[in-house]
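**Q** The structures considered in this document are given below.
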Structure P
Amino acid sequence: MTTSDWGDWLPRAIESADPDSVAVWYLGCNGFVLKGSEGTTLFVDPYVGTGDPPRTVRMIPVPFDPADVTDADAVFATHEHSDHVHGESQAPILETTGAPFVAPDASIAAAREAQSWEDRWALDDGQFQEVAEGDVLEVGEFTVHVVEVNDPDAEHPVGYVFEHESGTVFHPGDSRPADSFGRLGREFDIDLGIVAFGSAGMIPDKETREPTYTKWYNDEGEAVEAASALRVDRLLPTHWDMWKGLTADPTALHEHVDSFEHPRSLELVEIGDRVDI
């Protein structure tokens, strides 16, 4: 487990925040915290690992120690990849707060079988909450819809639409454009849409360690295609900051979104930044 580069200021800032609507903090990679006006606090894909050097090398600070998190109503995972389901990043939050781990079946299996969270941390069986597309959850002041996405690299990915009286946030994990996005754009009024964005690169293969052409995230055209289909008001690109060899420049998206009705604006954030709905 790595030590936070920033001490505990980010968890304390989130804990003490009193938003009028919904505050959203970017944790780097594809991690977020959502906090509503009544105090409900949701973590989505928080990750503070350093990857698997030299295959995947973290390029950004470790912004918090999970043991410093004292307030969480749920931790959501979008899919089973190790930067989305990671015991050292997520299990201490569950252990301290008693929050449920909400995830699809492959992610639950990664946590309980592959990573043996229950053997390493004091967690209850009831904290593992398996979900699937079509499920609707009430978590404090949020209504959470589990929806279909398109991540060809994942075994079973899902996305989450977080509805709040102040607005709606959509987190599709590492999804590329999906057939479901047009329907979701008509069904939900998405204020803030999160889209994984990055470049392609020669990354060592997981088994052979030979450099292999790798593309895990949306390029500029795909990011805007997804945002346009979803009819998002604000597009927030993620993941571009994380892995050596796959980083990208999110400012390049300005030219790509100019001729589209959606997104109406581009929300560029760095690790630790807060935006409000």
Structure Q
Amino acid sequence: MGLPRKLGDTVTLNNGVEIPWVGLGVWKVKQGGEVEEAVQTAIRCGYRSIDTAKIYGNEEGVGRGIRAAGVPREELFITTKVWNDDQGYDKTLNAIDESLARLGLDYVDLYLIHWPGKDRYVDTWRALEKIQQEGKARAIGVCNFNIHHLEELLRRTDTIPAVNQVEYHPRLAQKELLAFCRDKGIQLEAWSPLMQGAILDEPVIKKVAERHGKNPAQVVLRWDLQNGVVTIPKSVKEHRIRSNADLFDFELSRNEMDQIDALNQNRRVGPDPDELLF
């Protein structure tokens, strides 16, 4: 797997679909003008991947932002997710149609189970397999699945997830999960890659950033890429959207990667998937 050299470079998923290494996340971005402007700005800056979800409440705005940007649909990579209330075979089949209607799209590029929850994700996954077969999603995957969730899914279903999107940052390096996913051909993708900003004052990261003439966010996002992890930082400010994509003119040394790896504390800012049971 070669390192990306520019914004828009992609990595090939296990079913042959290509996902950009860097995308825009829109969690907590307000429906309406805020999300529409963020999406348009990102696309204007060269982003081609936009990640939303039903529970974010902004799929309509994402769709409007996409249309206003004027880029051909086939050049974009759009992700959304089935929420917990819609898990189960029949409800998931209905949920994708509702998401597509809100987005104003005929298909998404990636459809994900948002959380494993307690006991419905296998039936939900079978619905995702059908959704992919029907062409409503080019690739299917999961979010927040630990190794035991993935093992259960692989044991009981026929399709290996293309992506596992999880909380991932230097305080939660998820080495075992990353290795497991790599072994199974599942692409790891980072949500909250900047730990909601909490990691940016870390002295080790600031020192690495100074050495490269970069900011701490760029160093962390570069660490993602060099670990083979797709990343989707969220911002609504144009200068940060641009800055978060300026990752391709420097490379972290092995020693710098090790120093950042050593910051791991298995510390989350979001829920533990084994505790969020519903």
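**Q** Where does the value 4.4 come from, among P, Q, when distance in nm of label points 7 Å out along Cα→Cβ at positions 71 and 119 is the thing being computed? Please list the in-between numbers first.
**A** Values: P: 3.6; Q: 4.4.
Considering all the candidates, the number was obtained from Q.
**Q** Tell me which of P, Q gives -11500 when you compute helix-only ellipticity at 222 nm (-39500 (n - 2.57) for each DSSP H run of 4 or more, over all residues; to 500).
**A** Q
**Q** Let me ask another. A value of 3.1 was computed for distance in nm of label points 7 Å out along Cα→Cβ at positions 31 and 199; which of P, Q is the source structure?
**A** Going label by label, the one that fits is Q.
**Q** Could you figure out which one of P, Q the value 22.1 for mean count of other Cβ atoms within 10 Å over residues 55-62 was computed from? Could you put the intermediate results ahead of the total?
**A** Details: P: 17.6; Q: 22.1.
For mean count of other Cβ atoms within 10 Å over residues 55-62, the value 22.1 is produced by structure Q.
**Q** State the single structure among P, Q that was used to calculate distance in nm of label points 7 Å out along Cα→Cβ at positions 127 and 143, giving 3.0.
**A** Numbers: P: 3.0; Q: 1.5.
Among P, Q, the structure yielding 3.0 for distance in nm of label points 7 Å out along Cα→Cβ at positions 127 and 143 is P.
Read-outs: derived from the displayed coordinates by stated rules, not from any lab. No experiment lies behind these values; they were computed from the predicted model shown. Cβ atoms are built from the backbone, for glycine too; each structure is taken alone.
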